[in-house]
Structure 1
């Protein structure tokens, strides 16, 4: 009897030892740097953003509205991470980035790229009457410990042109499907789209199926919405436009729209950061 109890205890310890770790994916529109934001100008909140990222310790994350000076600061202050991505206006360093950051000690980039959401995705371009050039940056990562591979991508759809978002979401699914070749895919972004929109449903259904991590999470926490515009929009009246779309079958332990209010009229950004904790068996 004692031997049986010992073996059961040993099995329990072993099970805990091999239990899949949590993989945290995050999307965060950090708001471009502008003096018009007053006390919420980038220079006043950038240290808070970095501290938040260090506290949350995501395995990978996508950011939107990242200007070159912001990217330079983030790279310097987040030494555990590397990134992929180019600026949207010239394919180099002019304009906003949609970078994908990843823990560089854990993951190795195998392949990466950026494409424009337009009829000419290989070059800096506007698409379908968009107000801005819109891009999607992606990276094929390999876990250095177990060799598993997966694709992380990040985008920012247009705030004016619905056709850009409809066609752009289709293009994202088409191109990433070819890159992944059946590997797990994680897509973060500010989609400037409601859950009722065609672009949102394209992310779920176009080409190959994906799921909204927030919808399939075992537990949801935090705010109802993600866009608040420095608190001007009350949470009960705001909407969630920042998402993480993932390959079906990946369990989501927790999903959270984090309350980014710092007090005294100060915020991390005009969007709340969004994260999802995934079962790490495939990462």
Structure 2
């Protein structure tokens, strides 16, 4: 767990080596945040500040104790009013850790996707027990080396927090925050790309889909997401490729399942992105 008055350069865009990692960050100085994504899941709780959080082309105006759910591969960034301190708690979670004893602890992320909202605004009666667990987890991490069975207790508290969070998400009265799309054409384009990664996603085809000229489409996409369309598609295809390889699929089949038309192009892109060759995960080979 990391506590600091100014955000460190911990934004890792690869994979999370631990099961989970907790940060408590308070920024005082003016700074900008680039669009980025992670190979792991992220939960962010706003504690203080005026922040609009942008996730996959949707913008959310946050209030204190709003809980932001960022799934793997989702491009996001905060837009922060520098007149106020920006304080938040962030929990990074590995995908494997979210599958415990046959229970899918990422149900909260699946529910958010179904509700088309990445922000949960928790009512007062449910807020206290949930955030009490988060504070206990933070304290336990600070003292885990000197306490009996400290690492085990930390792990149990994290699991308890996730169980409680999923129960809150599934409650009928749970409130998911409506978003203001940065540009409905970009949001629609993002949705189409993610649903058709294995298919042709050429610029002319996408231009026809969103009824914009290629130049105008590429310009507004870059303005709203920080990515070119080509780099966005490539990153999403590589993320899917890594998932398929982890599930035991061979590299050649993965290449074409993810929309790459040339294996050598896929090989170079994968090696450049992950600094390793694409190969089937050993843990799934029996």
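Only the coordinates and a few stated rules stand behind these numbers; no lab work does. None of the values given here were measured: they were computed from a predicted structure. Cβ atoms are built from the backbone, for glycine too; each structure is taken alone.
Given a value of 19 for relative contact order in percent (Cα under 8 Å, 6 or more apart), point me to the structure among 1, 2 it was derived from.
Going through each structure in turn, the value belongs to 1.
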Mean count of other Cβ atoms within 10 Å over residues 136-143 from the coordinates reads 17.4; which among 1, 2
2
Distance in nm of label points 7 Å out along Cα→Cβ at positions 208 and 256 - highest-scoring structure of 1, 2:
1
Highest-scoring label, criterion being distance in nm of label points 7 Å out along Cα→Cβ at positions 152 and 168, among 1, 2
2
Supply the structure label, taken from 1, 2, corresponding to helix-only ellipticity at 222 nm (-39500 (n - 2.57) for each DSSP H run of 4 or more, over all residues; to 500) with the calculated value -13000.
2
